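The following blocks contain the structures, represented as structure tokens.
No value in this document is a laboratory result; all are computed from the given coordinates. None of the values given here were measured: they were computed from a predicted structure. Cβ atoms are built from the backbone, for glycine too; each structure is taken alone.
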Structure P
Amino acid sequence: MIKPKQVVCIHPNYKHLTSEIPNQINQIHGEDDHVFNNGRNLIAKVEVEDEQLSIKSFKVPNVFNALVYKFFRKSKAKRSYEFANKLIESGILTPFPVAYIEEFNPLGLQRSFYISKHLDYDFDFRELIHNPKFPDRETILKQFTEFTFRLHENNINFLDHSPGNTLIIKEADGNYNFYLIDLNRMQFETMSFDKRMHNFRRLWLSKAMIKIMAAKYAELYGKTYDETHSLMLMHSRAFQKKIDSKKLRKSGRKMRFKTTS
């Protein structure tokens, strides 16, 4: 049996873990208590020399994609690592990138892993959707809008800007910090007004949330509230209807989208 070729890239700040990190990936098993399975990937929390780390084990690609990742496209693990570094350089928060590991055989990419600092967070953006009475909700939505505006001003189009991919920590001064995760799908490009509003579509915003966020974004960008609200609402509803239609086709019965206030 041919032993896979392993590519290991460790951040300069974590060179002291060079020998330890590769040992950890073979200890990740879906049945372990410290491992979370999201249906596609495994995410494990581990401790390495007093460092709390998160290891994301990506699903092994099919034969075609294995070849693509070997010869034509960077792996999800490598992209996550490189994009995390770009975010930090731009002043955007994300769990600190520690390393990525890839394993190749003659057929292409097999296993791949992204390792970051473990982040203890207070809640994620989904809480604001599911609970209209979430404490300080309006303030958080406004600060999140400012955070998204900074992304756009830095020419960052986060293609997976969805509710579960922003972790939130409340600071002692009452302000909130936002950390992006699931980083492998990004484009670094000039963000037109339409692209900016389109980028809000996956957040599954209610009408009340859109009113708050559109008002704040209009203030930051220099557009009128009506222009901003209209475009943000259009993209949000189009996305929700698209997902609704997919659910309808999949289930074979009528499903109706509902939002909280």
Structure Q
Amino acid sequence: MVQKKQIIIFTDLDGSLLDKDTFKFNIIENYFRELILKNIIIIPNSSKTEAELLDFNKQYNLNLSFIEENGSCIHGLNLINPNLPKKVLISRTVDKIYEIYNNNVPNNLKNKITLIQNLNLKKQEEIFGLPLNKLKLAINRKYTIPIKFNGSQIEKYELIEILNNVGLTLQTGGRIINICDNINKSKAMSKIIELISKEIDDEVVTIGVGDNQNDIEMLKLCDHPCLVRNDNFNSALINIDNLIKSTEPSPMGWADVIKTAIQKIES
């Protein structure tokens, strides 16, 4: 008897599923919903906050489990299986992360860092590219500190090394950089696969979709890694043999890579 396959899609949102300027995916929404109707599990794995991801679910009348703030916390696995937890916390709180950052990063590097939460609303809107109502959801972060780094590449590497030595990470996304706990999208994804595999008999097959540097670890871990075209990101940085690349940007690029990945799985 051939074992059934449970496909799980872990997807970044901005620039991968959602248009990088409009933050919408209406052009492929019907296809997205067809995947859900086929019992394919779709889990947003995003740098967005819990408030933003709940808003995403509400806006599109969805009920998806999701991973917030670059792998900091998993929400809603009980929606997939009632035996799974409603919430899995992976990261320490933002207060603790800030304390570690403040105590260990020297002033010469702090002077190169702008904490986005300290900027006025107009500056924040420019950085996030969001209207005010959406901006409030993005700024309310529980586990990550969004920053702008104004130093050189050498100074950035120095900052990364200091943070790594004290158990923190620097995660680079499409619009902002975040100071995070020792987490990433792949660690949260691994936890979900581990939990789901205990509850179902089917073979779990994973598709990962991203477009930027903070998606690389997630893509490396997936059975079928997919990269959506992003003209601001050098895809040569990703050294993955079976990487599926789109020629189109989001959202059409998302649909294209998913179709290719599913064809591979079904064949």
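Computing mean count of other Cβ atoms within 10 Å over residues 79-86 gives 20.2 for which of P, Q? Spell out each step's value before the answer.
Numbers: P: 20.2; Q: 13.2.
Value 20.2 for mean count of other Cβ atoms within 10 Å over residues 79-86 corresponds to P out of P, Q.
Assign the value 20.1, 64, calculated as Rg and Dmax of the Cα atoms in Å, to the correct structure from P, Q. The partial results should precede the final answer.
Numbers: P: 20.1, 64; Q: 18.3, 64.
Going through each structure in turn, the value belongs to P.
Here relative contact order in percent (Cα under 8 Å, 6 or more apart) was calculated and came to 16; which of the structures P, Q was it taken from? Present the calculation step by step, with values, prior to reporting the outcome.
Values: P: 16; Q: 24.
Structure of origin is P.
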